[in-house]
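Right after this note come the structures.
Computed from the coordinates by the stated procedures, all read-outs in this text should not be read as laboratory data. On a predicted model such as this, the values are computed, not experimentally measured, just so you know. Cβ atoms are built from the backbone, for glycine too; each structure is taken alone.
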Structure I
Amino acid sequence: MAGFQFPHPDLAQSDGLLAIGGDLSSATLISAYSQGIFPWYDNSTPILWWSPDPRAIMELNNLYISKRLARTIRQGKFKTTINRNFRGVMERCAFRPYEGTWITSDVINAYQNLHAMGYAHSVEAWLDDRLVGGIYGVSIGGLFAGESMFHTETDAGKVALARLVEHLAAKDYELFDLQILNDHTASLGATEIPRNDYLQRLKKAIARPVTF
C-alpha cells in the first residue's frame, strides 16, 4: 500500500511538527498512524503531520472513574453503541463554533473512508434516541489512536470513553494513543511517555492479530 513518504519521527521539530503536505488518502493515513504520526491542521494551513515527544497515552487499567461517573454508568442513563453513527460522532466533534476545528469536511470524508475499510471506529452515547456523546479514532492491530470526543449532556462523553476502554481491554489491545496531553485527558488518567518508548510499543501493538 503506497502513500505519502514520511521522514522518521526523530526528525520532528521540538513542537512535534514532522512534515507538511501530502494527502489524506487511506494509504497515507494508515502509513502515518503505523509510524506514530498523525495529521492536525485547519483550513488556513496545508496538511501538517505531527509526532510529539512526549506522547500522551491512556493505560487501559488507569482510566479514572469518579464516584459520580460510576453512578451514572450503573444507572444506565446513557445507552452506548459501537460504530452505529461514525459520521455523526465526527460531525459533532467538529462542531465548535466559537473555537474553530481541525476536523474539516475533507478530514471527515477521509476518516469515513477509513471507517468503511475497518480502520476507524466510534463509540456513541445516547439519551433516548439522541446522540449526546461519543469518541472516534483509528485502529491498526492492537493500536487505537483516539482522535476526538464530544458531549452535549454532562458525562456522556466520559461514558463513551469508559465503554471504549472496556472494549479495548476485552479485545486485548496494546496501546491507546491520545497524542497530546491536556488538562481534560490528564484528569481522566492519561499520562505521557517518551516518543521512543511510544514507538517501541507501537511496533508491537500494530503487529498484534486483534480486531476492533
Structure II
Amino acid sequence: MSDHVFELLADFALNTLADAERDRVDAHVTDCDQCAAELATTHAALASVAAPLPGVSPCNLARGRLLDALGEGTRFDDFSERVARLFDIPVGKAQRYLARIDDPSRWAPGPGTGVFLLPINPGPKFEGSMSGFVKVNTGSEFPEHTHNGDEATIVLQGACKDPDGTIYRRHMDISYGRGSSHSFTAIEDISFIAAVRLAGGFQLA
C-alpha cells in the first residue's frame, strides 16, 4: 500500500493526534502490514523509555490495543487462521480485525434490538461480499432474513439457537445456501459473536 503514515506513528502511539488524523492512521495500519510493523516497533521503543517510571495499569481497551500491536496476542488469536481464510486476508490482518471486537466504538447498530455489526474489507477472492463480525446480546434475536448468496460463519463467542432448535457454539462453522432464510437468538450469558461472509447480502423478512 502506498501513502504510508510513518511520520504520524509516534504521535499516534502517544495518543496526541487529533481525532480525524488518529482515525485515518488507525484505518491505514489495519490494512498496511508495513506500517503495522513500524507501529509495533514504535510502541516497543516507547515502552523501553518508560521502563524506569512507576507502573500504571492501563484500561482494558488500551491494554488490548498495546498487546495486539506488540504481537502478544488477543483472546481470539486461536481463530486467526480460520478468519484469514474466511475473508481471504493475511493472518496478521485477521488478528488486527479480531482485536477490534473488544472496542465498543467499532460496532454499529444492526437490524433488531441488541444486534450490532462490525464490517471489514475482505480480500480479492470475496470482493463485494458482506463481510465482518456480528454481535447479538443475550436474549436478543437477529431477525428472520433471506440470504442473497452463500453464507459462511464461524462462531467466535457464545451460542445461538435457530427456530428449528439447532444450537451453534464457539468454534463451530455454519453455512447457508443462496435463498435460504432463518433467524437466530443468542442464548448464553455472554453475547453471541461470529465472523460472517455473505455473498450479495441479505433481505429482511
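Points worth noting:
- When relative contact order in percent (Cα under 8 Å, 6 or more apart) is computed for each of I, II, the one that comes out at 25 is I.
- If you line up I, II by Rg/Rh (Cα atoms, Kirkwood Rh), the top spot, with the largest value, goes to II.
- For mean count of other Cβ atoms within 10 Å over residues 164-171 computed as 17.8, the structure of I, II it came from: I
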